[in-house]
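These are the structures, in structure tokens.
Please treat every number below as a calculation from the coordinates, not as lab data. Given the structure is predicted, the values throughout are model-derived calculations rather than measurements. Cβ atoms are built from the backbone, for glycine too; each structure is taken alone.
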Structure I
Amino acid sequence: MTQAARYVAHTESGHCHILEARSFEDAALTFAEAHAPWAEDDALRVIVQAEDGGPEHCFVIHLDTEAVEACG
């Protein structure tokens, strides 16, 4: 079982939140679930980084299906 880690997640507008999740993808989905009411489209682009730094990971969350895919 993967332990939860702390991640920083934000949209391109820069609203950043620290949250606990089991993976970068899980962090992106958790962020989208909390902020989907403000999404104007059917998808939300979320950028996730480990709280202690490292590279950023970009994901697109499809709000109708909750499918997570890497930004292309």
Structure II
Amino acid sequence: MPDILKLVKRIRAECPGKDIWVWTGYKLDELNAAQMQVVDLINVLVDGKFVQDLKDPSLIWRGSSNQVVHHLR
């Protein structure tokens, strides 16, 4: 089991009711089966690579305008 999956399961067990956010440099539709196991347990995924040319300090929870915030639960 990948370490991130272990961590998310532990947080879910020890901190019920808390939202879990994950940032990834991949798009949601590019994630493999193991990564999707993590997605199934989190509340919010911020996907997409940070792109310096698209950097926007006014954005909330993301660094560049190509990144997308997915509210999963």
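Computed values, structure above
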| quantity | calculated |
| --- | --- |
| Test item: helix-only ellipticity at 222 nm (-39500 (n - 2.57) for each DSSP H run of 4 or more, over all residues; to 500) calculated as -5000, pick one of I, II | I |
| Top of I, II by mean count of other Cβ atoms within 10 Å over residues 7-14, largest first | I |
| Test item: semi-axes √(5λ) of the Cα gyration tensor in Å calculated as 19, 13, 11, pick one of I, II | I |
| Comparison of I, II - label where distance in nm of label points 7 Å out along Cα→Cβ at positions 31 and 55 is highest | II |
